[in-house]
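Chemist: These are the structures, in structure tokens.
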Structure P
Amino acid sequence: MSLTPPNSDVKDIKTTSEMDILRGKSVDVIYKEIYMHFLVYNLVRALMWQASREHGRPLHRLSYAGTVQYLNAVIPYLWFLSKTKKALYLYQLLLEWVAHDILPYRPNRIEPRVIKRRMKEYGLLNKPRYVMREQLER
């Protein structure tokens with residue numbers, strides 16, 4: 001039995017977690033960036049699991065992207081209200097929102113992985129701006 005997810009699942013995780021472009025320049029920073037993406041992914045999945053368990057919803061039908069949107073909206077308030085009863089109430093409300101964000105049933109749906117927008121005809125900025133400016137002035 002293989003422990004690695006199917007190839008399409010890895011692509012979905014990369015796209016949903018916005019890992020298609022990594023910003024690190026060295027190998028150790030890229031590893032840290034990947035680890036952080038997977039940590040956040042697993043924390044969001046744990047939140048979805050808790051919401052499905054408490055509200056009796058099927059876990060595979062909950063929206064990952066919707067959960068991330070709800071979490072991003074609620075985190076500042078949870079931080080501000082930390083250590084109060086209102087924070088617990090807000091967390092329970094977050095779980096309810098996540099549990100009610102059910103994906104519609106769409107059999108045989110296949111989405112092509114393509115880029116919608118075409119690249120511009122300009123080159124890439126591979127040098128510092130001041131060097132590029134000096135080259136343009138010549």
Structure Q
Amino acid sequence: MHQRQNTIERIATEIVQRQDGFLRHGVQHLKPMKMQDIADTVHVHISTVSRAISGKYIQTPQGIFDMKRFFSGGTMSDAGDMVSQQAVKDTLKKIVDAEDRNNPLSDDDLVEELSKRGVHIARRTVTKYRKALGIDSSSRRRQF
């Protein structure tokens with residue numbers, strides 16, 4: 001029991017150290033991170049990390065989050081920084097929330113808007129993220 005608590009504590013400590021920007025400034029500063037990176041640093045097997053964080057939550061200044069949320073892939077921005085999938089989804093949501101409801105942006109237009117912000121992803125990725133966020137297609141978002 002003591003070893004389990006120690007493992008969870010070491011994993012949580014490493015997550016907090018790596019995600020300092022997110023903890024201070026929010027989802028736009030969430031860095032892509034893989035379980036293998038944490039496993040290597042904490043000197044445990046990746047499956048141990050997966051089991052240890054399963055069903056565990058962490059309280060942060062940004063709220064309470066499932067520990068699995070901190071593990072995601074990312075994409076390279078124009079600035080040369082890695083941008084997490086969560087940050088891209090957050091930016092996508094902000095763009096859609098600010099759009100003209102009489103003339104909503106298509107997925108191709110959303111790709112272009114993200115590109116202006118330094119994030120280059122495919123249209124099909126925008127579609128996947130939009131659906132994951134529960135955002136309807138442009139024809140369904142249109143208000144008359």
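Derivation of every value follows stated rules applied to the coordinates shown; laboratory data play no part. What you are looking at is a predicted structure, and each value in this text was computed from that prediction instead of being measured. Cβ atoms are built from the backbone, for glycine too; each structure is taken alone.
Chemist: Upon calculation of helix-only ellipticity at 222 nm (-39500 (n - 2.57) for each DSSP H run of 4 or more, over all residues; to 500) from the atomic coordinates, which of the structures P, Q produces -19500?
Modeler: Among P, Q, the structure yielding -19500 for helix-only ellipticity at 222 nm (-39500 (n - 2.57) for each DSSP H run of 4 or more, over all residues; to 500) is P.
Chemist: From P, Q, which structure was FRET efficiency 1/(1 + (r/R0)^6) of positions 70 and 126 (r between Cβ atoms, R0 = 30 Å, to 0.05) = 0.15 calculated on? Numbers along the way, then the final one.
Modeler: On the way: P: 0.15; Q: 0.80.
Computed on structure P.
Chemist: Determine which structure produced the value 0.95 for FRET efficiency 1/(1 + (r/R0)^6) of positions 22 and 54 (r between Cβ atoms, R0 = 35 Å, to 0.05), calculated from the coordinates; the candidates are P, Q.
Modeler: Working: P: 0.50; Q: 0.95.
The structure behind it is Q.
Chemist: To continue, here is another question. Where is mean count of other Cβ atoms within 10 Å over residues 30-37 largest, in which of P, Q?
Modeler: Once mean count of other Cβ atoms within 10 Å over residues 30-37 is worked out for each structure, Q has the highest.
Chemist: Of the structures labelled P, Q, which one yields 1.4 when distance in nm of label points 7 Å out along Cα→Cβ at positions 38 and 62 is computed from its coordinates? Don't skip to the end; give the middle numbers.
Modeler: Details: P: 2.2; Q: 1.4.
Corresponding structure: Q.
Chemist: Something else now. For volume of the Cα convex hull per residue in Å³, the calculated result is 213, so let me know which of P, Q that is.
Modeler: Computed on structure P.
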